[in-house]
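For reference, the structures are reproduced in the following blocks.
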Structure P
Amino acid sequence: MKKLRPIDLTYGALFVCLMVIGANIAVWFPFLTIPIGGATVPVSLQTFFAVLAGMLLGKRLGAIAMIVYMLIGAAGVPVFAGMKGGFFALISPTGGFIISFIFVAYVVGWLTESRPALSIAYYTWTTMIGLFVNYLIGVSYMYLAMNTWLGLDVTYMIAWAGMVPFILKDAVLSVCAAFFMVKLVKRIPATLKNTGV
């Protein structure tokens with residue numbers, strides 16, 4: 001296994017900070033909400049930064065950055081959405097989404113590393129796979145939480161239906177991440193392209 005260099009730790013820490021900002025951007029800027037079907041959906045950039053971490057840092061360092069983010073929050077630092085922290089945030093119905101970011105970064109990083117020449121179409125495909133992983137784990141965990149320790153009787157389809165506005169929002173942001181990556185990869189130093197892989 002390749003040892004992590006100081007620059008790798010720096011890039012990983014940067015994405016931990018970006019995840020904190022992405023989780024709470026609507027707290028600091030309340031106007032960043034989208035009205036959908038009579039409800040307001042806060043703009044969260046966590047999925048955006050998780051897929052970007054996979055594409056930029058690779059599967060190993062991207063996943064490590066997401067693990068560090070999760071552990072910092074689990075330790076009680078208010079880094080999760082809504083400025084929340086603590087272990088109970090991980091066992092809440094939305095805790096699965098926090099856990100899923102580790103797998104999102106790993107899968108997207110693995111897909112990105114598997115092809116040397118990457119196009120906008122490939123980046124978009126990888127971000128959509130990452131989005132699918134994000135919601136598959138997150139919604140399944142939420143369904144399990146609601147039907148077991150919360151004692152609610154919710155079907156799997158209803159759990160998915162409640163996520164539609166968030167899926168639409170994150171799908172748009174994931175495509176933006178793909179376009180951003182195409183532009184960014186031409187400008188980043190060679191050290192970043194080989195980070196943690």
Structure Q
Amino acid sequence: MEPNATLLALVRHGQTDWNRQDLLQGSSDIQLNATGRAQATQAGLLLSDASWDRIVTSPLQRAVETARIIAEICGVDSLDVDPALVERDYGAAEGMTREQATLQFGTDWPGEESYEDLTVRAVAAVDAIASRYPGQRLILATHGTFIRAFADAVVGAPTVKPDNAHSVRFSGAPGAWTVTAGLHLV
């Protein structure tokens with residue numbers, strides 16, 4: 001890591017029952033299940049390989065609980081909530097499988113946040129958080145499509161959404177990020 005660079009670990013929350021059932025969660029506030037709590041514990045153990053200054057989390061309970069578990073394992077006392085880290089809003093399709101939503105609405109789901117808008121929001125959110133804590137080591141507990149949108153923008157190519165409780169690490173500064181670990185290209 002370059003001197004004064006910010007180190008980020010964007011962590012997807014642990015599993016929920018809706019993840020297990022392959023339902024679109026988006027902005028719906030669904031809690032972790034037992035598997036998700038175990039996954040968050042494993043994520044904390046993997047992230048304990050570094051010293052972290054702060055955790056910033058989406059306000060959705062699945063991310064908050066993941067963040068709290070990781071904070072306890074990694075010994076991080078500073079935990080902030082940032083609404084800009086919420087998942088993509090799938091509108092009327094939330095609570096449905098992709099197939100059910102497509103059967104009911106076609107490809108234009110009422111109230112869905114576009115992927116392009118999500119990408120702009122994700123980059124702005126991560127850059128704003130990094131600007132507030134320059135040069136720090138930050139864990140951002142957030143959501144799969146949010147992480148994928150940010151990673152797509154950083155590398156300029158499609159990436160794979162991380163599995164539950166997996167992380168993608170970045171180093172750099174707002175507008176100048178480099179992937180350092182955990183990213184898979186399509």
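All of the numbers you see were taken from the coordinates with simple rules; none came from a lab. As the structure is a prediction and not an experimental result, all values here were calculated from the model. Cβ atoms are built from the backbone, for glycine too; each structure is taken alone.
A few comments on the model shown:
- Read-out distance in nm of label points 7 Å out along Cα→Cβ at positions 12 and 76, computed value 1.8, structure in P, Q: Q
- Once relative contact order in percent (Cα under 8 Å, 6 or more apart) is computed for every structure in P, Q, the highest value turns out to be that of Q.
- Origin of the value 2.6, where distance in nm of label points 7 Å out along Cα→Cβ at positions 92 and 156 was derived from one of P, Q: P
- Among P, Q, structure where distance in nm of label points 7 Å out along Cα→Cβ at positions 4 and 28 as derived comes to 2.3: P
- Read-out FRET efficiency 1/(1 + (r/R0)^6) of positions 60 and 108 (r between Cβ atoms, R0 = 25 Å, to 0.05), computed value 0.50, structure in P, Q: Q
- Structure from which -22500 was derived, helix-only ellipticity at 222 nm (-39500 (n - 2.57) for each DSSP H run of 4 or more, over all residues; to 500), options P, Q: P
- When mean count of other Cβ atoms within 10 Å over residues 84-91 is computed for each of P, Q, the one that comes out at 14.9 is P.
- Identity of the structure behind 37 (criterion: percent of Cα pairs over 23 Å apart, calculated), options P, Q: Q
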